[in-house]
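Trainee: Down below are the structures I want you to see.
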Structure I
Amino acid sequence: MAALHIDTELYKLKNSLQEMWVIVDKQLTKSQVAFLDYDKGVAREVISREKMVNALELKIDSECENFIARNNPVAIDLRLALAYIKINNNLERIGDFAEGIALFVLNNMSEKLPNDFAKKLRIEEMFNEVQDMFTLAKEALHDENSDKAEKIFGIDNLVDEINHAAIRIIADEIKLHPEKIEEYLYLHAVIRKLERMGDRCNNIAEEIVFYLDAKILKHNTEEKLKL
């Protein structure tokens with residue numbers, strides 16, 4: 001009965017975390033639309049929903065802490081609860097970065113980024129790669145698939161590469177348009193936020209692999225004991 005009770009509570013935690021995934025996914029998608037289309041209306045939507053992300057993070061943290069306090073879980077169940085806490089924190093930070101991009105659109109962006117400049121920066125590609133990392137992380141946890149989680153590490157290297165290249169590209173553009181120096185410096189902060197989103201997805205992937213490896217080891221041990 002105790003095991004069934006723990007499984008039921010873990011299922012509820014998983015559903016709460018799933019709700020967080022959905023909200024942050026929308027924040028990430030909308031921040032991309034706001035930036036690439038220079039859509040201030042969408043940017044305001046992202047900012048207005050940030051309080052919801054923060055509130056849900058606190059709710060999930062509290063639920064996880066209560067689960068640990070009530071059930072005193074061990075081994076794989078404890079690892080999963082701790083993984084949920086860490087994943088929840090990383091999701092909230094991704095939401096923060098999405099809000100930061102939306103604030104740039106509202107407060108520091110004067111027009112849609114010129115196409116040739118955007119292509120040099122590979123900024124749409126960067127958004128798409130981060131979105132792929134986010135989706136893979138979500139699927140990896142849902143499917144309990146460490147192969148999907150490990151794919152994130154390779155994509156993160158590409159996101160880092162785009163981030164590093166952006167510094168020189170922005171510096172060259174500032175020389176051509178010195179009147180936009182402040183805006184383009186803030187633009188680099190947006191690219192940095194995307195890179196940090198990638199890092200947070202990477203963190204989530206590490207938590208998933210950590211949890212799943214422990215689960216595999218547990219099952220292998222149980223099988224050996226049956227022999």
Structure II
Amino acid sequence: MKRFIIFSITLVVLSHLFYSCAVNKANKAFHKNIANSPYDVVIVPGFPFLDHDSIWHDVMKMRVYWAHYLYENKYTENIIFSGSAVYSSYIESEVMKLHAVAIGVPAEIIYTEKKAEHSTENLYYSYHLAKSMGFEKIALATDPFQTSMLTSFAKRKKLDVDYLPVVFDTLKIIDKINPVLDLSSAKTENFISITERESTWKRWMGTLGRNIKE
């Protein structure tokens with residue numbers, strides 16, 4: 001029992017240290033990289049909107065509002081939301097676009113990437129979509145933890161991308177709403193969840209970026 005308590009305390013301390021480190025690093029990256037703005041486009045990874053949900057999850061809300069903030073403050077000229085229908089029949093990128101438009105982002109500056117099923121794929125496929133559209137200055141805009149996870153992947157794949165991670169102190173003072181929307185246009189037919197289509201091992205390989213079709 002004593003060992004379990006010590007292990008639990010150690011885990012909490014390490015988690016707090018990782019959290020603080022990731023947030024501090026993200027804040028520095030954001031303030032450094034806004035000097036290069038405006039970016040042609042920012043890539044915003046998706047997050048599931050489950051079939052039983054009535055409003056968006058806080059993580060999706062955070063990412064969409066951060067994209068709105070970057071556009072509103074002229075740090076980016078365009079936005080790519082990325083994500084397929086992975087864990088539910090809703091296409092993540094399309095759901096995020098509908099919410100972004102509802103809170104004031106012009107539809108004409110939003111693009112959607114609808115193939116990615118993992119964070120690594122969000123970045124990889126969106127980066128190449130951006131390049132195919134002629135965008136040169138590209139940044140990833142997501143939470144500090146996902147930013148930290150994807151930095152080494154971007155280097156390994158030689159993706160020329162900057163980072164504009166969420167700054168929580170800025171995000172928390174932004175007024176937010178939960179728009180009630182008709183999301184039927186974001187649903188796909190004949191949906192099968194990734195948990196039914198792929199083994200745990202294959203999903204883990206996808207998380208590491210090993211399932212990417214180049």
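Throughout, read-outs are computed from the coordinates displayed, never taken from laboratory work. Keep in mind that this is a model prediction, so the values were computed, not measured. Cβ atoms are built from the backbone, for glycine too; each structure is taken alone.
Trainee: To test your reading of the models, identify which of I, II gives 8, 33, 35, 19, 4, 1 for P(r) over Cα pairs in 10 Å bins from 0, in percent when calculated.
Mentor: Source structure: II.
Trainee: Going by mean count of other Cβ atoms within 10 Å over residues 68-75, which of structures I, II comes out largest?
Mentor: Between I, II, the highest calculated value is found for II.
Trainee: Let me ask something additional. Can you say which of I, II returns 19.5 when mean count of other Cβ atoms within 10 Å over residues 100-107 is computed?
Mentor: I
Trainee: Now a separate question. Determine which structure produced the value 15.8 for mean count of other Cβ atoms within 10 Å over residues 36-43, calculated from the coordinates; the candidates are I, II.
Mentor: Only structure I yields this read-out.
Trainee: One of I, II was used to compute helix-only ellipticity at 222 nm (-39500 (n - 2.57) for each DSSP H run of 4 or more, over all residues; to 500), and the result was -15000. Which label is that?
Mentor: So the calculation was done on II.
Trainee: Another question, if that's okay. Comparing structures I, II by FRET efficiency 1/(1 + (r/R0)^6) of positions 164 and 180 (r between Cβ atoms, R0 = 30 Å, to 0.05), which one has the largest value?
Mentor: Across I, II, FRET efficiency 1/(1 + (r/R0)^6) of positions 164 and 180 (r between Cβ atoms, R0 = 30 Å, to 0.05) peaks for I.
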